[in-house]
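Structures follow.
Each value in this text was obtained by applying a stated rule to the coordinates, not by laboratory testing. Since the model is a prediction, treat every value here as computed from it, not as a measurement. Cβ atoms are built from the backbone, for glycine too; each structure is taken alone.
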Structure 1
Amino acid sequence: MFVKRFYEPSIAQASYLIGCVANGEAIVIDANRDVDQYIDAAAQEGLRITHVTETHIHADYVSGSRELAKKTGATLFLSDEGDADWKYAFISEGKPLHHGDRLQIGNIAVEALHTPGHTPEHLSFLITDGAAADRPIAAVTGDFVFVGDVGRPDLLERAANIKGTMEVGAKTLWKSLQAFAKHEDWLQIWPGHGAGSACGKGISAIPSSTLGYERRFNWAFGVKTEAEFVTRVLEGQPEPPAYFANMKRVNKAGPALLGGFHAPPRLADGKLADVLEAGALVVDTRPADQFAAQHVPGTLNIPLNGSFVSWAGWLVAADADLYLIVDETTAARLPEVARLLALIGLDRIAGWINTSAVTASEVLRSTPQMSVTELQGRLAAGAVTVVDVRGASEWAGGHLPGAMHIPLGYLAGRGRDLPTTKPIVMQCQAGARSAIATSVLQRLGVPGVINLTGGYAAWVAAGLPVEGSHEQQAAHP
């Protein structure tokens, strides 16, 4: 049996190629939109992809299962479990999967287990290497069991807006865990996500585990009652990114066939002003300090770093044209940038412009900065409004006295309602998110916006007063 784990760090997502060396057949589970990587890896091992499947209707990326099956001629298998009103709309393109169904890939048996809770249709897959054993060696668990955590059951309600489902989902997840826990200790756990995914709240960075280890150390297996589990699994979940709702719709209906990733065209010199005047979204991908030093008014700053995809998903609409401002280094990476954005359905990159082509005639602006010591005096005098753009759990762990709380992902929808009689100071944990936040408000035309250098961490380090507890604040810039 050949196994290859693919990991996409930009969305903390794992997928699996499992093949039988004896007869050359292979299955791919939970493919993302970069389908050529699976085809190339299979070819290198002398395998052909004959089966394609996935654990559930994903919320955090566009599924590549449909396109991979079309491109390889493989049979597409999709879950036909769950509620009647939450089914794959394109299931007729492949074959339905139910609890207990077995797929045979050469000597490898893949058994579907219905493990609902994260979503009603969720399947896990028991993998048995029939050439060596008659018992499963591993379970591909998708968003059911992670290393150190379990899949959140609130996304149908909080992302897809299907009311009244998260408590029901939590109770269902509890029952699924009780049934799954009866498998052998040696069963390996191959999850669908790692640390950083918003599909859980405490996922480990360790790529795999065993059921025996998770039963001993995963909090969800140590809970004694359903009521306690429901409370604990629902509390403290991170805000689901805005694009999750669209991903659910896209993956349920059937993702469009992308046909590969394409570098966007270069915008003609002098056309940036026209694009901005037309109301198009222009994203400046430079680091926050460079953007703060000087930028074109009306542009949005989303630095091209490890959080780029997440914040693009929050702040960029999938149905709108997008333009990028890039530096020399990023210009060479444009095909990769297009790939990253396409993973979450942002396909409409209409053009890009190099920073060197932003002419001297452009009116440039800088972003004012404020230190925590200066803020202390201004805040005590009631001379500024502080807006904390961290997540809800961070806010609950401690915040500046008198600050307003608007998580960054929701700022664009609420920014115009902020009081503008005083300067507005944007604050996060260490300054990265607040830098994006200042650009959000500046793009909305909100006057007097200032970024707090060092954020909440610098405030606490200076020994300044806080409201709430900050003893367990995580370093989450």
Structure 2
Amino acid sequence: MNTYLFYDLETTGLNKAFDQILQFAAIRTDMKLKETERCKIMIKLRPDVIPSPRAMITHRISITDAMSGICEFEAVKQIHGMINTPGTISLGYNTLAFDDEFLRFSFYRNLLPPYTHQYDNGCSRMDLFPMAILYRLYKKEGLIWPEVDGKPTLKLEHLSKANRLASGPAHDALVDVEATVELARRFYKKQKMWDYLVGCFNKGTDRSRIENLPISFQNTSGNHCKALMVSGEYGSKLQYQVPALSIGDSIPYGNQSLWLRLDQPQLRDTTPETIPEKTWVIRKKYGESPIVLPPLDRYLETLSREQLSTTKENQQWLKSHTELFQKIIDYHREFKYPPIDNLDVDAALYQNGFLSRKEQELCRKFHTIPIAEKAQLLEHFPNADTRKLAVRLIFRNYPLESLPTGHAKYFSKAFKDYMQQVNPSNNDNALLDYKGERRTTPSDALVEINRLKDEPGLDGMQIQLLDELTDYIENNF
């Protein structure tokens, strides 16, 4: 039996590899959106995490409150169990762009399968944010669509306030989940639209719709279909939509279809040497955003005259430059992200790939045994990165005095060595994530705190939160 699990996270920051969840909330409903259960979990701040000052003044979770939760390992196990309950469709507001990937890294870091909630035991995912875009564009009635400074906004807090979706402060995980569920109920009233958009998150349905798009033109490289790509990343100025042309599938990443944007004037300035700078390709995974609409007049008429004119000129240019068009296709189909040198193990989810069957079995055993036995099991992990994750899991979540003396000394030294990496003497030596971005250091955070204090508009509670964070960093790092 399928159920929806609406959820939301409040985190220490935006870095999915190095930050952590502080608050998780979820509401489970049946397929008609009737609530069946709810939960809220507070998660203890790990000793190695430096909270983002901006995150602190946004969700207003104090250091004191963050210390009152359960340890990350136990909390993430609970979350993993909920989201992997057979038949669960997990969703929220903008979850596929942020929360879902944040969960994947949390599962990976805690030696849990990071992807099973996407496909195993009838589980799958959706996202209400791209659905909200389509409702705003094509089924506006029934909701107030707010504006800020004369510009449309699809932020959940603004939608909630304008439509009284939930009561309570925004950026509280449970309040945001309540707002998301109520928004889904408003959408559900337009059943035909709801059912169509649900199909956009089903890989098979999404693939079938794309494969049945009309062919825009043919050349030596094959058939090319034009479509409208809908995603929040394109912004309100473009009505969240851009026209694009199919150019095939990625070769190194078989789950990605590739779409060349047609509304970029610089496309016609492309030379073989400037393909990376002048062409913009959208990487579309089946069942995920962006949502693909067929090139029907009722959809295309929402584009600006400038977009339509540029699209037409670019299509003609591609047809008349077949050799260069083929080079564009070959470049993007063969493109592979370069490996990150000195990538920290916490950020190596995508670079390391899947665990072997033996390691998966060891991880399952690791989850069930007492802390002292966890320490003894480490030597059996054949992969050095998995051992390192297990070592970090232990010193992040358990008091080391609970270990036998020999093990306590080992983990104490491992923790001390790791914290020197977290707090390097030179910020240029900070740990790197999978995008090559530096982990926030204590000095980075203190600089940001001072910068935020100079900005106008902070209230007394926010100043107090920043002062508490300053004391925490200075006393612990």
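Things to note:
- If log10 I(q)/I(0) by the Debye sum over Cα atoms at q = 0.10, 0.13, 0.15 Å⁻¹, for residues 138-369 alone is computed and equals -0.61, -0.87, -1.01, the structure in 1, 2: 1
- Relative contact order in percent (Cα under 8 Å, 6 or more apart) - highest-scoring structure of 1, 2: 2
- Identity of the structure behind -13000 (criterion: helix-only ellipticity at 222 nm (-39500 (n - 2.57) for each DSSP H run of 4 or more, over all residues; to 500), calculated), options 1, 2: 2
- For 3.8 (distance in nm of label points 7 Å out along Cα→Cβ at positions 130 and 458, calculated) the corresponding structure among 1, 2: 2
- Identity of the structure behind 1.6 (criterion: distance in nm of label points 7 Å out along Cα→Cβ at positions 34 and 74, calculated), options 1, 2: 1
- Of the structures 1, 2, the one that 12.8 was derived from, the read-out being mean count of other Cβ atoms within 10 Å over residues 178-185: 1
- For percent of Cα pairs over 27 Å apart, for residues 170-297 alone computed as 50, the structure of 1, 2 it came from: 1
- Computing semi-axes √(5λ) of the Cα gyration tensor in Å, for residues 26-89 alone across structures 1, 2 gives 28, 15, 10 for structure 2.
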